[in-house]
Structure 1
Amino acid sequence: MSTQAAPAAGASPSPWPAVAGVVAVLTVGISLLLTAFAWPSVRSSVHDVPIAVAGPAPAVKRLTAALDQRLPGGFEVTEVAGTAAAEHLIRDREVYGAIDVSSGTPQVITASAASAAVAQALNSIATGLGRGTGTAVAARDLVPLPADDPRGAGLAAGALPLVMGGLLAAVLLTRLVRGSVRRVTGAFAFAVTGGLAVAAILQFWLGSLDGSYWANSGAVALAVAATSLTILGLGSLLGYAGLGLGAATMMLIGNPLSGTATAPEMLPGWSGALGRLLPPGAGGQLLRSTAFFDGHGATRSAIVLATWVTLGLVLCLAGGLRTRPTVTAAGTAARTTV
């Protein structure tokens, strides 16, 4: 043992260019991390957020013009005739809220369960409209967040652990389990048990979720399966480079652009649309639908997650087929030698 340690102890120091190279890589890495996580938050704003405006057509036109003047490009307005139609759009997750002037007295209808940030923006608009007209504007939260977590902190904070859980599952299954079928089975089993555990913590302990526990567990399980199977499949096909690619996609792109803490429409430029196409963003949107909206608006997110699960399975299958001829050839050579 001492003879093996001696050469390492007596080895010459690394050349300074190697040190400079490591420092450069670390600098680029920390810059990418900061950009990935800080840029979406710093550049978040209200733009193209879908809302409804209810009331007579002339009043709706005036109000829409006032909104455009107060916050240009901030809202994508759907005009409806009355309060019931506006509430229907909110409960179906077609819009984030509504400004209702159908009864003469203006009111702002929000859904903090869809996005506390958008609800806050709408309430600020209501205050501004009230000051401009001299009339008090009532505010009503149609779909509120749970009383135990009125800011939605648990749901927002839960996004990163779900990504980390999927990543950790892929890495451990790759290193500790042999066989594609067993790895895939392990990933699905973990998705189920992880979904049950995470939903129980968020719903029964932290009080961050409402709705059906089983539906919430299913939403979490589908998100974890989409993440873990995709990374597992990339690792099966490309080795450690695939694991790194999958981890970077989910951690540095998917998680910061998920919009779970605010809303996808509040993220800068095209980033919100991209985030909804990745497992973290789709998982967060699906969980909001199951927890607070009786499943309304869940179809698109479920399809996105199912597509990622399918992609992961295909990658795992491709990786297994690629390694099988090598194993078979090695076994044949061993039998021939004997």
Structure 2
Amino acid sequence: MAKPVLLVTRRLPASIEALAEQAYDARLTASDVAIPDLLARAQGADAILCCPGDVLDAKTIAALPASVKVIGTFSVGHDHIDVAAATARGIKLCNTPDVLSVATAECAMLLLMAAARRVGEGERLVRSGSWAGWAPTQLLGIGISGRRLGIFGMGRIGRETARMARGFGMELHYRDVTRLPAELEQGAIFHDNDDSFLPLCQLLSLNAPGGEGTAHWLNRDRIAKLPFGAIVANAARGTLVDDEALIAALRSGHVAAAGLDVYSNEPRLNPEYLTLENVVLLPHLGSATTETRDAMGRVVLSGIDAVLAGETPSNVVA
């Protein structure tokens, strides 16, 4: 019996490619960037395994061959895929929940600490050869221990970020659509509005999903509600941030520093960020640990397996 055909849009960890080849007639790619001929390579495919940078909009999904029954995304977020268009075509969508929460929360904490302690500036100073030695006033930053941390989006990753922040004795506040049960809240303070939430956020971690409902959530008006000198970190989706508004706040000092791992129009981030010393810039490393990427691959492949077998996996989005 012939194996089902799986199109993989980008290079994956070797262990996951080997797993894909065991179960599928896998059309692998050696490229780390989006393949330009997705529709041509999808001809005859039963499934597609894509990545966050692969935009599968309504037009692309409408042009997919009738053979495609399921799309798996190597991510939790799926705002790069038009879910309604896929549903209209009868194409199922699977993602990778749970397994990347800890790694991404670690990245959020890394960004907060690196921004607060001016790690980017310090690293550039040493690499440039300009460092003249220790000095009492050199690169004075902000300690995070005991500070108030606001978390926008208290899902799995937000809750992991809160768990780690408790180790620093931080006072936790969160903003979400609904309040969590007490056993998940664990003492974090819920806010149902920006006016009570944002003024308390000495540090703000963005952990909400992307999509129309959160697009440019951190805009000029909301930034103005933050206390002067706040620290902002985004390890979720670049679309959460109005770049021009954040850049202006970083220039004025209203936002003292920011740590960013994600951007609108990745990898073509707003070039003004590159001119700022008080922003730490990472290349979307949130889930980039060996263990996490292996687990992500196994989860998404298991979801594709189940859909093709006529089953409904736990990681089906729609």
(message) If Kirkwood radius over Cα pairs in Å computes to 20.9, which of 1, 2 did it come from?
(response) 2
(request) Tell me which of 1, 2 gives 2.8 when you compute distance in nm of label points 7 Å out along Cα→Cβ at positions 159 and 175. (result) 1
(message) Quick check for you: by distance in nm of label points 7 Å out along Cα→Cβ at positions 15 and 303, which of 1, 2 is greatest?
(response) 1
(message) With helix-only ellipticity at 222 nm (-39500 (n - 2.57) for each DSSP H run of 4 or more, over all residues; to 500) coming out at -9500, pick the structure among 1, 2 it was computed from.
(response) 2
(request) Out of 1, 2, choose the structure whose coordinates give FRET efficiency 1/(1 + (r/R0)^6) of positions 103 and 279 (r between Cβ atoms, R0 = 25 Å, to 0.05) equal to 0.05 when calculated. (result) 1
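Readers should treat all values here as calculations from the given coordinates under stated rules, not as data from a laboratory. What you are looking at is a predicted structure, and each value in this text was computed from that prediction instead of being measured. Cβ atoms are built from the backbone, for glycine too; each structure is taken alone.
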